[in-house]
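Next up: some structures, all given as structure tokens.
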Structure P
Amino acid sequence: MAAPFVHELRVRYGECDPQGIVFNANYLLYFDVVFTELWRAAVGPWQEMAQLGVDAVVADASLSFRAPARFDDELELRARIAKLGRSSLSTEIDVVRDRHLLVSGRLRHVCVSALSAADSIPSSTPWPDPIRLALVGFGS
């Protein structure tokens with residue numbers, strides 16, 4: 001199994017509720033941050049996808065909460081591609097503080113035609129070979 005991609009992040013005040021605990025919806029923001037950074041490391045800037053005629057949209061997201069993160073905590077966001085399908089990919093993400101798992105989750109992105117991305121129901125399309133090959137190194 002490949003080592004996970006790791007991105008470090010410090011919890012900012014505005015991400016917390018009045019008790020100083022990260023508001024639950026902000027974990028999806030953290031997931032987006034680590035996925036974008038994994039993508040940048042593997043494939044390159046997100047905008048370059050359009051040059052290949054595709055985009056990626058989130059189709060599913062799930063989170064399991066174990067312990068809270070708090071204001072000013074230093075977090076490790078760990079991500080790995082769990083499954084790379086013909087037109088979708090699933091990413092497993094862990095939010096860790098001091099080697100303790102706080103939140104685990106999964107995102108599933110679907111590759112769509114850049115032309116249909118603005119449609120209410122975009123059509124899926126296979127991952128272009130350059131993207132597929134770049135992502136393989138971040139998988140299990």
Structure Q
Amino acid sequence: MDLFNSLDIASSALKAQRIRLDTISSNMANIETTRTPQGGPYQRKMVVFETQQPGFKQQLHSALQTQPQGVRVSQIVADPTEPRLVFDPAHPDANENGYVAMPNINLLKETADMMMAARAYEANITTIKASKRMALKALEIGR
């Protein structure tokens with residue numbers, strides 16, 4: 001594995017974690033949204049990761065040796081769990097029994113997911129910095 005492979009893998013993870021952080025931010029921003037254009041409360045979104053499909057060059061190279069792959073977001077899916085029902089008869093979206101369908105978002109879970117995504121992002125930045133330092137040290141050898 002050469003230096004650029006580690007940079008490619010880490011950069012793919014940075015992109016994927018940025019999308020994950022954006023999705024978590026959207027969930028947290030809509031924690032009280034009871035009415036959407038599709039009707040009903042906002043549904044929590046989740047990011048699904050998959051290994052990044054290698055290009056032709058990487059496939060050719062991997063045929064010769066084991067080639068690690070990066071990661072990418074394959075899709076963003078809606079959480080299928082039912083909305084929370086909160087008793088608030090004064091709310092404009094309350095049903096005939098006085099219950100309001102609230103988004104299926106748990107702030108504690110979203111905060112924990114955000115912290116995990118931020119740590120993964122930081123780890124990949126550290127990987128890129130280490131690769132950069134190794135490249136600079138390799139250039140110093142030739143002096």
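Nothing in this text is a laboratory measurement; each read-out follows from the coordinates by a stated rule. The structure displayed is predicted, hence computed values, not measured ones. Cβ atoms are built from the backbone, for glycine too; each structure is taken alone.
Tabulated data
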{"read-out": "Value 2.03, calculated as Cα Rg over 2.2 N^0.38 Å, for residues 35-74 alone, assigned to which of P, Q", "value": "Q"}
{"read-out": "When distance in nm of label points 7 Å out along Cα→Cβ at positions 3 and 123 is computed for each of P, Q, the largest belongs to", "value": "P"}
{"read-out": "Structure from which 2.9 was derived, distance in nm of label points 7 Å out along Cα→Cβ at positions 11 and 27, options P, Q", "value": "Q"}
{"read-out": "Rg and Dmax of the Cα atoms in Å, for residues 51-130 alone derived as 15.8, 44 - corresponding label from P, Q", "value": "P"}
{"read-out": "Source structure (of P, Q) for helix-only ellipticity at 222 nm (-39500 (n - 2.57) for each DSSP H run of 4 or more, over all residues; to 500), computed value -17500", "value": "Q"}
{"read-out": "Structure (P, Q) behind the derived value 11, 28, 24, 17, 11, 6, 2, 1 of P(r) over Cα pairs in 10 Å bins from 0, in percent", "value": "Q"}
